[in-house]
1. With mean count of other Cβ atoms within 10 Å over residues 31-38 computed per structure, which member of 1, 2 shows the largest figure?
2. Computing percent of Cα pairs over 26 Å apart for each of 1, 2, which one ends up highest?
3. Determine which structure produced the value 2.6 for distance in nm of label points 7 Å out along Cα→Cβ at positions 87 and 223, calculated from the coordinates; the candidates are 1, 2.
4. Taking mean count of other Cβ atoms within 10 Å over residues 23-30 as the quantity of interest, name the structure among 1, 2 where it is greatest.
5. Work out which structure the value -25500 belongs to, where helix-only ellipticity at 222 nm (-39500 (n - 2.57) for each DSSP H run of 4 or more, over all residues; to 500) was derived from one of 1, 2.
6. Given a value of 20 for relative contact order in percent (Cα under 8 Å, 6 or more apart), calculated from one of 1, 2, which structure does it belong to?
7. For which of the structures 1, 2 does the calculation of Rg and Dmax of the Cα atoms in Å, for residues 159-214 alone return 12.0, 36?
Structure 1
Amino acid sequence: FQVKKKQFFRNFMTITLFGAVGTMMSFFTISLAAIAIFSRMNIGTLDVSDFLAIGAIFSATDSVCTLQVLNQDETPFLYSLVFGEGVVNDATSVVLFNALQNFDPNQIDAIVILKFLGNFCYLFVSSTFLGVFTGLLSAYVIKKLYIGRHSTDREVALVMLMAYLSYMLAELLDLSGILTVFFCGIVMSHYTWHNVTESSRVTTKHAFATLSFIAETFLFLYVGMDALDIEKWKFAS
């Protein structure tokens, strides 16, 4: 609801190049570097699947701090690139990590690699279509459901519940929740947005912006407090 969709889809190929292809390059680079570094440090007994999981986790970058510096109105092109790359990067990393769960590195051949790529594409495409379907379903429900018309409370509640429904369906089907919610949000902001009243549009926009800010603040506080946990540092040492 916050991103400008025209800029996003106008630069979709560039965003995909940075977010998906760039993440895959980071994944292979970090995995190979982890194998080289951990083998020299003699840290435990890790197999190839563990190093690949490390590469998938650390290839996910956080663009929240960068977006706080940029202004969407002053630099729309750069903002759309950073925002889109961050979302696609996170989604690609999650899908990649989930695909690695069914990957056996001890039996690597052409068939195994093709199965891995097929599983990755299946998760990515299925999550995307599920998000689009749920977004279109929300637009239809809000337009046709009589009890939700011209009621700001009910319309806002339906928008939030339908967005949450997309995430729950993705988790139940073992798909990527973040990718499903992202495309569901894009579809809802384009179609569902026009089926609600003006007061519901304003309320929904500010409600999602507020929830997003609270979630980001809580995340940074939690990570910072967890990093300063003395007991964990003692255990690690």
Structure 2
Amino acid sequence: MKNIGIVCEGPTDYIILKKVIDLITNETNYYVQLQPEPDLTGQYGNGWKGVWKWCCDNADIRKQLMKDITPRLDFLVVQMDGDVSRKEKSAHCSCPSVKCPYKGIRNPLECDIKPEDRDACPVILPCQNHGAPITGYMEHLKGLLSTWLKEPDDTCIVIPCDSTEAWIVAAYDNTAEVEFIKDPWESVIAKRKTYHDIRISGKKKRTRIFEQFAPIVCENWEQVTNLCQSARDFEQSIYTLSHQT
């Protein structure tokens, strides 16, 4: 059994990640949800910006934090959806092609606060500094997270593309090129009132729904990895880390 800390965008991602990790490692592991905090009232909030803030604020103390938690953490898993690279301009502020007077001066997240600042952002998407999706999204965000974390040798960085929900669609529907579907939650899963006989109540992602999704994702995980490059990458990273510790 491993003791694993998870930093992710939301509680629904946490549900899928920990179930899949147990499958990959073939054991029931102990998990600590570091971000977002379980009640979603923590200082960083949820979503990709919460992951960004957590990584930046805890980079210098992360290794000590892992030691201080009881039981001591063996490794971390940090998740950010690939759609951040696809659609969030502030994630590209440090890219070489971007010419911005605030580059290196202002935290890019500050530019997302006011509509006028967002409108004035010089970033043009898709960014010319990254390769084609899906590899381009993964490499871009892995690079950012590695920079923020500083020493990510004890960390699995996972970038589900377009989001964790793509793995769910792959598990249920066996959809080719599923990682290219934009926002699979709204465009596929929550498009109707039910998804494979599971009732979907509006557009809000609810943990009880994802608790029902998780067993099917695990049951069809080989299918998911066949369809999703991001899932294959995740599996390999978890396998490597779990055998190092």
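Each reported figure results from applying straightforward, stated rules to the coordinates on display, with no laboratory input. Because the structure is predicted, anything quoted here is derived from the model rather than measured. Cβ atoms are built from the backbone, for glycine too; each structure is taken alone.
1. Working: 1: 14.8; 2: 18.2.
When mean count of other Cβ atoms within 10 Å over residues 31-38 is calculated for 1, 2, structure 2 comes out on top.
2. Values: 1: 49; 2: 39.
Comparing 1, 2, the top value of percent of Cα pairs over 26 Å apart belongs to 1.
3. Numbers: 1: 1.9; 2: 2.6.
This value belongs to structure 2.
4. Numbers: 1: 17.1; 2: 13.5.
Structure 1 gives the largest value of mean count of other Cβ atoms within 10 Å over residues 23-30 among 1, 2.
5. Working: 1: -25500; 2: -13000.
So the calculation was done on 1.
6. Working: 1: 20; 2: 23.
Attributed to the structure labelled 1.
7. 1
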